[in-house]
Structure 1
Amino acid sequence: MISIDDSLKALEAFILASIPLARAMDLRIAGFDGECLRLDAPLKPNINDKGCAFGGSLAAVMTMACWTLVEATLRRRGDDCDVFVADSSIRYLAPVWGDLHAEARLAPGADWSTFFTTLDARGRARGDFTYVVPGDDGKPAASLEARFVAKRRA
């Protein structure tokens, strides 16, 4: 995972300025290598009454990480698009007792070339993405499978 460059710092600033929930959760882009994006959030503003991560915070961080992966990839290519989550499925498998760290990536079998070929031809494309929050035992504590849509701005 590479460090944060100026374009990612600008994207993070945009997210924090535009999405109040991201600001309240203290979300941060922790790295991006062109294929995988890491988004982190501290436990303290995302804690529940039991002392572990709030399920809604896990859902939000996973959704925003996949959205940020799509947005960062589009921006690096020079595409000006609106990005929307079309559908998602979340599994909560174990409590998260520490800070939230995980990586968003394309789902197995999905590829950027198909996504961009479709976007170039139709002005709209969709892609499938996954996000996993690792647990203490190395197994996933939570996971998200989602479909996002990018639509060129007119």
Structure 2
Amino acid sequence: MIASIRNVLPGAVAYMPMKGPYKQTPDAFARLYEWIAEHELRSKGAPTAIYFNIPSDSSEADAVWELQVQLTSDAPESEPDERGVGIKQVQGMQVVTAIHKGPYDSVLPTYQALWAWIEDNGYELAGPPAERYLNGPDDVASPDEYLSEIIMPIIKT
């Protein structure tokens, strides 16, 4: 695993709060992108999921997470509407990242390596971890080819 430190710039995102099983993700991202298009907004970059509880610490039925898609321009903030989609500003932050190659359900070793890197290099976690999906089922022939960027906000201790 190769860890990289970078700064994430602040900006507007369309977001969808989620609860329960992760198998909702593909349909939810489709609804999120549909909402963005209907509101004549433009997305940029890869879609992201923010995880507010650690999957290994709770049942998937109790999972709390959020899907986000970065927007190309600022848009007024709004709470999630009847379709569950809102807009908010995200703050800039320093993060450490690593690329995971393979099925989504095999990311735990990459997370463990990043947690060890954070501790070994004098940082601490400064927010919930995220996964940016660089490709997916529509892009590659096999889950073994999926690329996910694991992102952890950090601060120096």
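Rule-based calculations on the coordinates, nothing more; no lab input. From a predicted model like this one, the values you see are computed outputs, not experimental measurements. Cβ atoms are built from the backbone, for glycine too; each structure is taken alone.
With P(r) over Cα pairs in 5 Å bins from 0, in percent derived from the coordinates and found to be 2, 8, 17, 21, 20, 17, 10, 3, 1, 0, which of 1, 2 does the value describe?
Computed on structure 2.
Suppose helix-only ellipticity at 222 nm (-39500 (n - 2.57) for each DSSP H run of 4 or more, over all residues; to 500) works out to -11000; of 1, 2, which structure was it derived from?
The structure behind it is 1.
Given a computed value of 24 for relative contact order in percent (Cα under 8 Å, 6 or more apart), which structure among 1, 2 does it belong to?
1
Out of 1, 2, which has the highest value for distance in nm of label points 7 Å out along Cα→Cβ at positions 72 and 128? Before the final figure, lay out each step's value.
On the way: 1: 2.3; 2: 2.8.
Across 1, 2, distance in nm of label points 7 Å out along Cα→Cβ at positions 72 and 128 peaks for 2.
Distance in nm of label points 7 Å out along Cα→Cβ at positions 24 and 144 was computed and gave 3.3; which structure, 1, 2, did it come from?
2
Check the numbers for distance in nm of label points 7 Å out along Cα→Cβ at positions 32 and 136 across 1, 2 and tell me which is largest.
By distance in nm of label points 7 Å out along Cα→Cβ at positions 32 and 136, the leading structure of 1, 2 is 1.
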